[in-house]
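Structures follow.
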Structure 1
Amino acid sequence: MRRRDFTIGLLLAGKASAARAQEPTKRHRIAIVEVGSVASIDDPDSRLWQPFWKELRRLGDVEGQNLVVGRYSGEGHLERYADLARQVAGYNPDVIVSLTNSMTQAIRAANSTTPIVMFGGSVIEPGLATSLARPGGNLTGVDGYPGEEIHGKRHQILKEIAPSASKVALLGMRDSWLGGQLQALQDASRQLQISLIPMRLDESTPSEYRRAFTEIAKARSDAVIVHARGELLPYRLLIVELANNARLPAIYAWREYVEAGGLIAYATDFSEFGRRMADDVHEILNGANPGDIPIYLPTKFELVINLKAAEALGLTIPPALLGRADEVIE
C-alpha cells in the first residue's frame, strides 16, 4: 500500500471513531407517579425511592445521562387520578412507575400499552394481574399485600398491647376496605371479640384526617388500625400526632410511622421494594416484556415498637411482645 493511501485510511478511520464518540447516548424516558408529594421521589431519607435510585445507578441507568425522568403526583386527591394519568400518557414514557392500585388502574385506563412497574397491594383481586408469576399485559412490580393473614397478626399484636380494646377504628381511603381485605379484617376481629369501625377518607389531606379522628373520638374507639395505602404515608406525622393526642393505641403497616413517633408497626421493608422496582425498570428498558416478569411478594416482616410512645400513652408493652420485636425504639 502506498504511503498516501495508508495516511488517508488512518484519517478516515479517525474521523469515523470521532463521529461514533460524538453520537448521543440513547436516552430512555420514564415517568414516576407518586400519590403524596412529588418531593418525596427525591427525598434523601425515603426508604423506597433512595434504594430505587441507587439500584438504577448500579445497573447503569442514570438520570441526565441515559435516563430522562418525569415526576408526577396525585397529591392525595383520588378525583385527580384520571386527569393525571392522561397527563402521564402524554409524556410518552418508555416505562411508568406507579404507586397504589388506584393510581395504576387510572394509568392503565389512559394507556393500556406502555409498560408499568407498580407498587400496590392485592393486585390480583382488582384484575391488575392474572397471576404473580406471570402478571400478563403491560404490568409488573411489587405487591405489598402479603395476604389476608396479615390482618389477624396485626389484630393480635394490637390486642396484646391494649387487651381491653373492644372497638377499633380502621383508617383508610374510601376504597381500602373492599372485597377480601374487609372480610379478612372482620374475621380477625370476631375471633378477638373486637368491633370494627371503618373510617373512610375521601382524600388524603390534613383536613380529612382531622375530620376522621373527630369521628373516631365520637365513636369512642379504643384503638386504631392504619391502612397500608400509599396515600396516607406522606401524612404520617399528622396521623401519628392525631392518634397520640387522642391517646389511642395504633398499629401501622409501615415502620416509617413508628419512626415518626407512632406506637407499633408490623411491616415489610420499603427498601427491598425500591430495589425490586428498579430491577424491573432496568429489565423492561432492555427489552423484557413486563407481563413475563414475576411480581414480587414480600416474605419478611418486622415488628417495630416505640417505647417512648407507649410510655406517653400509659401502656406497658408485654415482655413476650418486646422479645419478638425486631427493633425497639427508646
Structure 2
Amino acid sequence: MYTIPMSQYKNAVLGGTFDHLHAGHKRILDFAFHIADHVHFGITSDDFVKDKNLAKLIEPYSTRIESVKQYILENKLESRSSFEVLNDINGSAAESDSIDLIVATNETKTNAVEINKRRKSLGKKELKIVTVPFLKGSDGKIIRSTRIREGKINRSGYAFASQFQKSNERVLPPRMRELMRKPLGIIIEGELRFATLTAQKAVKKINRLEPTIVIAVGDVISDSLKKAGLTPDISIVDYRTRRIKISPGRKKEVYDVTNPAGLIRSAAVRKIKKQIEKVILRKKAVKIVIKGEEDLLVLPASLLAPLGAVVVYGQADFGIILVKVDESIKEKIYGLIKQFD
C-alpha cells in the first residue's frame, strides 16, 4: 500500500482533531505506524476547536482520544504510541529533540511548516514532513469529519445522497407499508384536532434537544409548530392534510418540485439537500412546496440533515413524531431506503 519502507523513522508526531474517527483518519494512523517505530499523537483540546464548522457537534476531547486509543489497541500498537492535548498548533513538537518526523495531510502541512519555523527560531533541527494522501468516499470527495457532522456521509465515506442517484425515483413496495407505519422517533402523543396543544409539548422537547436545524414535514405540523412559537428552518408541505386539499394561503399555487404518492423522486431529494445546505450556511427559514405527497420525504430529510437536527412529522395514530438525527438513525433510514424498489 505504501512505498516508504517500514519504520524508516524512530519517532513521528501526528496532530489532529480526530472527530468522529473515520476511514480517512484510520488511513493516516496506519501510515504513521508504518513509517515510524513510535507515533506521538497531539489531539486538539475542546477549546481549540470551538470555532470549527458545526463545532457543537464535535465530540469532546475525552471521546476523541478514546476512539484513537481504541483503534490503536485493536491493532496491538499501544506500546508504540503516546499522547498529548494540543492547545495550539505546536504542542511539544516545536521543542522536542526526540522527534524525527511530522506526518501531515496537504491541509495540515502548513501547520507542520510553522512548527519547523518555530524550531528554527529556537535553534533546533527542522523535522522531515511527510504528507499522506486523502481518502475519498463513494462520491469521489474527501472523507472529512465536517461532512459527517453535516450529515452527508458516514464514517466509511458512503455518501447518503447516492441512494437517490441510482434511478429517478424509489418506490415504496407494498411489503414495506406496515413497516413504514412505525414511528421513527420520539412520540409526542396527541390528537390531530388538538394539533397546536400537542405542538406546544413538542416544542418544549425540541428546545431541550437544542437542534442544529428543525425540519417539519407536513402542512398541519409546520403550521402547528409556528403557532406554538417555533418556526421550522425547513417546512416541507403539499397543501393537503389526510389527503384533503387545503388552501395554500395565496392566490396561485406555486410548487417547487413534484413527488407523487408512494415514492421518493430524486428531484425532490435534490431540492431538500440544497435547502439543507443553504439553511446551515444562512439560517434563513425556507419552505419546500410539493406537488403530490410529502409523507415519504421524512426519510431523505432525516438522511441528509446534519447531525443534531430534529425532523418533525405527524402520524394520525400516535401524534407528533420527533426524529433526532444521529448516526444510528441515518443508518436505520439508509437500510429502509435500500429496500425500496
Structure 3
Amino acid sequence: MKNLIITGGAGFIGSNAVDYFVKKDGYQVTAVIDKLTYAADVRRIKNYTDMMLYKFDVAEANLEYMFEKENPDVIVHFAAESHVDNSILADTTDDFIKSNYVSVAKLVNAIRHYKMKTHRNILLVHISTDEVLGDMPMDSDEEYDECQPLRPNNPYAATKAAAEQIIQAMHHTHKDFDYTILRATNNYGPAQHFEKFIPTVIKSLLQGKKIPIYGSGWNVREWLWTSDFINGIDKVISQYYQKPTDICGQIFHFGSGYRITNLGVVNTILTKMGLTKTGTAHEMIESVPDRPGHDRKYALNCQKAKSLLNWSVRMPFENGIGTVITDIEQRVGELK
C-alpha cells in the first residue's frame, strides 16, 4: 500500500485523480492539499470524508510537519494556477510565480529535509504541461518529444518551465530525492471549470449565448481525456516501484494524438448536442480579440510513455465530449 499526497486535489484533474486513486488497489490517499481558490471545489471530493484535506498554500505551509504526520511515499503535484488569460494580467502574474514556481522549490526542499530526517524516499510526480515547449507552425507535421528545448510563450507556461528547471537543477546539485516530470496536452473531462474552452462552449450553448472564441478559431489543440492521463500517472508510479531507473529523473509526454482546431471542437459539440440544424459554428460564435502571444499549435510525441509504460488512450474524443455535455448540463442546471 503506497501512501499518496495529492496537491491541488480539489481542482479539475486533481479531483479526478483523488477519485481514481482512492478506488485503486495498492494506494491510500492519505492527504489532499488545496488552497481552495475560485477554481477549486471541495464538493468534488466530499465522498471521501475519512481523508484529510489540508486547506493551505503549498508555498506557505509547514510541509515537513505534514509529511511526518502522513508518511507519504508519493506526492502527485497538480496544484497550480493554470488559466493563461489570468497569467497575462499584470495584477495576477505574481500569483502564478508563487503558485507554480515558488511552491515547487519549497516542495522539493521539504522532500529533501524529510528524507534526511527519516531516511524515507518520496517520489515527486510533478505535473507540467505541453505549453512549456511553445508552439509550432500550423502546417508542421512535427511532434515534440521529451528532448525538445523549453520555449514558453506566455507567463503561465514560463512559470511551469521554471518549475521543471528548479526540480532538475536541485536534483543535479543534491541528488538526494526522486522525481519525474509529466507533460500533458489539453485535458478535458468532468468537473472542469467553466472558464476553460470546452466547458465555455457547452455552457454558452445551453444558455443561448454566443460562443466566445479567440481570433479565427484555427488554433490547434491536442485533447486528452483526463482519466486517460491519470491512468498514465498510475503507470508511472507502478513502474517506479518495479524499476526506479526507468522513472527517476525522467520526463514523459501524454497526449491523445487527436488534434483539432477550436472551430472543429465547436462543430463536434454542436453535433453532439443536436444543434447542427440550427446553425454552424461560424454563425454561433462571437470572435473576441486574440490572446496576446497565442500559441498556434501543440503536438506531443508520446512514444516513450507508450513503449516504456504500455500506456494508451482509451477514450475517443467524441465519446468524451458526450460525457462532458451531460456533466455541464447538470452543473448549469444547479446554477438556476
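No lab work stands behind these numbers, since they all come straight from the coordinates. Fair warning: this is a prediction, and the values are worked out from it, not measured in the lab. Cβ atoms are built from the backbone, for glycine too; each structure is taken alone.
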Comparing 1, 2, 3, where is distance in nm of label points 7 Å out along Cα→Cβ at positions 27 and 131 highest? 1
Which one of 1, 2, 3 has Rg and Dmax of the Cα atoms in Å, as calculated from the coordinates, equal to 24.2, 78? 2
